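Next come the structures, one after another.
No lab work stands behind these numbers, since they all come straight from the coordinates. Since we're looking at a predicted model, the values are computed, not measured. Cβ atoms are built from the backbone, for glycine too; each structure is taken alone.
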Structure P
Amino acid sequence: MALEPTKPIQSSYSGPTLDQLKSISIFTVATALGLDLQKRSDTSAFPVFIDGIETSLFIYPETNSFHRFSQKGIRPSGSVIDLVMHIKECDIRAAISFLTELL
């Protein structure tokens, strides 16, 4: 008995892909999150300032990523999706929703 070919699964999701969300400029996302970025002359990274004080969170425009160098032993880093989850302390669904509004 021959198997019949299966039909592709149809999805009703019509929103942006994760790659589309990850391609949003990290500057756009940082601004939307209310982060204060100031360029330092000694690096290509942009440190984040909170209340005028430089934090250990750095934005890297060349890779559209971020890294936090010290936070109680945790060193979060990654894409704009990860940045939203880190700053807003939210899950990936909330981060996707936030980023979708920026498109």
Structure Q
Amino acid sequence: MNSQAFAILEFDQLRQLVRRHAQTGMGGSRVDTLAPFDQFNELARALAETSEAIELRLRGVTFSFADITDPAESIARALSLHVFATTSDVCVHRLRAHLKV
């Protein structure tokens, strides 16, 4: 999509509005990378996810991501020390540690 279309849609203002509700720096960074969908199936999936989140909120479910830290530094350190073969290994290890499995 070209910059004129972004301006007409006021996409930057929309991103700023959404960014105000980000609970973490990672969330804010993710909002900064948002762009309009160009594939219908991706749009349909995102709308279904949004509908599900709205339904949960209407039922009183709340989400808090405020305590989540950015794992990028830990993952980079583990990979540089060859402790794990892939980032997936790091994620599985951290999840198991969190769940105490």
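If we compute distance in nm of label points 7 Å out along Cα→Cβ at positions 15 and 47 for structures P, Q, which one ends up with the highest value? Greatest value across P, Q: structure P. Upon calculation of Rg and Dmax of the Cα atoms in Å from the atomic coordinates, which of the structures P, Q produces 17.8, 52? Derived from Q, not from the others.
Work out the source of -7500 here, i.e. which of P, Q gives that when helix-only ellipticity at 222 nm (-39500 (n - 2.57) for each DSSP H run of 4 or more, over all residues; to 500) is computed. Checking each candidate, the match is P.
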